[in-house]
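A short reminder: the numbers here are calculations on the coordinates, not readings from a lab. Computed from a predicted structure; not experimentally measured. Cβ atoms are built from the backbone, for glycine too; each structure is taken alone.
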Structure 1
Amino acid sequence: MIAKVVKKSNETLIQLEEAKQHLRILHNHEDIYIYSLLQVVTDTIENELDKDLVDTEYTLSIFENIKENEEIYFPNSPIYSIVDVKFFNGNNVIDSQEYNYINSDEYLKFTLLPSLYTSIQIVYKKGFESSNDLPSTIKQAGLILLTDLYQYRGSLIVGKSIVSLDKTLQRLLQPYKQIRFF
């Protein structure tokens, strides 16, 4: 099975106005720059936690036949919504009345399957539906990282302890970190 990112929301962990208020910026001259930093903050924290925090849409394509009531686990669960399910016979989409499914946040199970198909395409969403739903500690970690990126634009800062900043971010993000056992 193959899962690939189809679309990633343009939403960031922190809204532009909230970031400007935190940075104490009253003008609009740096809005584009600050927004680009917000995207970096979002990507950095998502990578650190190994999970989607903002609304993200994925497509799972299955190129093998499955059995009725077989549980198909999402490769990056939990999910919060199934957007679309399509069965294909070659390039032709099969009528949705020929199949039925139930799902949880971890898997999808087809209770009715078409008799002939070549592939299945499942579009689903992960992350928080809105940045307003994020835990405050994750947002605070984002604000700290944003401040660091904004104020210290270079790689070498005299008199600044990078270790203490990293420890602060680690402590804020630790409860939400995805741990995988292989």
Structure 2
Amino acid sequence: MVPRIFDLDQMIAISEAYCGYDSLGYWKFFDSDDAATIIENNLESFIDLIYASNTTLFKTHFTPTGKIRQWLINNHRTARATYMTENDYNILRQYLSKGMQPKLNWYRAIIANVDWEHEKNIDPIIRRQILFMRGKQVDVCRETSLTKQSSFTPNIEIIDFDTGHWLMEEQPKAINQAIEEWIKKIL
């Protein structure tokens, strides 16, 4: 994609056109002044949602504008995915409990265009080999959006997995094998 000033409302509209639903609305919540506090005060609810066993919750209660705020304020709970072990959960909970604001600042920086002066003259064509792996259970990147991007990524290989958003957690052996095979192929 040609470098341009990031406009969140415009990107949400584009995501709705490509995906058929608001796939970036959660950015508005992550950019809000109270997001870190709300997440920290409802940490189990947040972890449940982002690692839900029901992958459709990502589309219905995480990505649409306002839905994650509503989920957290109501402290909703759901079953976590089976790949989330108790040890993984404890490590993640400890990491997230140390403060969410720094973790959300990545989103805030993009929304505020803090890197625009450095990015505006970047060549939009990525000439290197690219491996793009996606989980088919989460409808985040449709073929139409990849087709539109193909002129900027002429050397892309796409591999689909029967997973949700967290490919490495859900199928670590298959992901590692795919990466290893891809590296051997491009070297």
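Of note:
- Test item: helix-only ellipticity at 222 nm (-39500 (n - 2.57) for each DSSP H run of 4 or more, over all residues; to 500) calculated as -13500, pick one of 1, 2: 2
- When Cα Rg over 2.2 N^0.38 Å, for residues 46-109 alone is calculated for each of 1, 2, the greatest value falls to 1.
- Entry that produces 14.0 once Kirkwood radius over Cα pairs in Å, for residues 30-77 alone is calculated, selected from 1, 2: 1
- For semi-axes √(5λ) of the Cα gyration tensor in Å computed as 42, 17, 13, the structure of 1, 2 it came from: 1
- Structures 1, 2 were compared on mean count of other Cβ atoms within 10 Å over residues 118-125, and the highest value belongs to 1.
- Comparing relative contact order in percent (Cα under 8 Å, 6 or more apart) across structures 1, 2, the highest value is found for 1.
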